Structure P
Amino acid sequence: MTTISKTIDECAICNEESTKLYQCCSNENDRICDLCWSKIISSVIKSGKIGLLFTEKLPCDFCHEPIKRDCLPEEIQTRINSILSTIPKTKNPKFIEEFNYSYNNSNELHHCLTNEKFVFLTQRHYNLLGSCIDTYIQSLIKSDPWNYEEIWLPIKDEPTNDHHDQVNIFTSNDFKTNENGCLILIQGSGVVRPGQWARSCCINESLDIGSML
């Protein structure tokens, strides 16, 4: 619940006086100011536990009851709603933009509306976004100025769009004609796809650090 006092009260954390304090339980001694709530939620986001708030499993430090989103200051609710907007509307998204993320001119992943950096929600959300980033990086590899050729292995007799039993590699476009050397990008271990050094760096840092571009 939100409590707006007619008299000045103290925040339970910083002890600063305010006429507008917020609480998530019936104990008025546990009311907290906007700034302290903002610090709490920022800490939760940084620790990768904001998903618990959406499922009402994030406990309050004071009453230990689940924090209700509608109890939080309006500014924080707006920020949380922007994080929620990174959940795609389809089960199998294909593009980064479906998460409301995009890469800026510095090749850093940012929220399309708030410009905030990536916020971890769940492992599934992270994996889905990572798969779309795989596709994005490989589309760049096949474009100017790199123009690498994509080859699916093992090579099939007939062309197909079904590659569930194949793996893709990338070769320099003069692979078949250059007698002095060529470059081949192959699959690494785990989820690291051709064109990447580390998925986490592509998401949390930049493509300049995490990819081979």
Structure Q
Amino acid sequence: MIELHDLALDAPDGRLLVQGLDLQVPRGGNQLLTGPGGWGKSRLLKVIAGIERPARGTVRVGGRQLWPGDGVLSLIGQVRLGFAFAAGGLLSNLTLRENVALPLRFQGVPPVELRQRTEAALDRLGLLAVADLRPHAVGVSARKHGNLARVLALQPHLLLLDDPLEGLDAEDRAIALELVEGWAADPACTLVIAAEAPDAFTHLEAERLQLSPAPVESP
């Protein structure tokens, strides 16, 4: 599903984050990216998603070449991609319900199915009571759960999660972790998680890749 060859990433300030990275994640596989903050985990997810360009290297997803190439445009109609950002990611002018439904509208999902999938995702993440509020009117946990609900409703082939448990209290972490475990066990879903503190994911069956200021290590 994911193939990276001789990948190099740099930071906006010019620092080299990653160099010479080769990585393959098979269809239905699970990959955990770990390492200190600020050393490329989030950037690597965005490169895999096709929304940021690497400094060097080749990126293929679902048999389509993203880089060098047209990035995420290469995936349209080919790979259903879900991305839960560490912060933000929801459109500020839409309610949580509208945010969750938006990708389904782009897909042309029939109205009845769209409503069913949207409401089911909001319910699963405990968001029905605040579903008609906009992101600025809810707390951090609700915004993060809104990102996860949008991904859940989308039913993606490829799922990229950036620190999905960060900033959540124990109850909300348990809800999110149960969802992540379900995705990890689904052979139809390829899952990549970036986590600065990966202890919560130690029981997941996943390959692990550590990013650090030193050259890339694969424990």
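Below, the figures for the structure above:
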quantity	calculated
Structure with the greatest value (metric relative contact order in percent (Cα under 8 Å, 6 or more apart), set P, Q)	Q
Winner on volume of the Cα convex hull per residue in Å³, for residues 9-88 alone once structures P, Q are ranked, highest first	Q
Source structure (of P, Q) for semi-axes √(5λ) of the Cα gyration tensor in Å, for residues 49-160 alone, computed value 28, 16, 10	Q
Origin of the derived value 2.0 (distance in nm of label points 7 Å out along Cα→Cβ at positions 121 and 201; candidates P, Q)	Q
Structure with the greatest value (metric FRET efficiency 1/(1 + (r/R0)^6) of positions 57 and 193 (r between Cβ atoms, R0 = 30 Å, to 0.05), set P, Q)	Q
Which entry (P, Q) yields the derived value 23.6, 83 for Rg and Dmax of the Cα atoms in Å	P
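Just so you know, all these numbers are worked out from the coordinates, no wet-lab data involved. Bear in mind that the values here come from a model prediction, so they are computed numbers and not experimental data. Cβ atoms are built from the backbone, for glycine too; each structure is taken alone.
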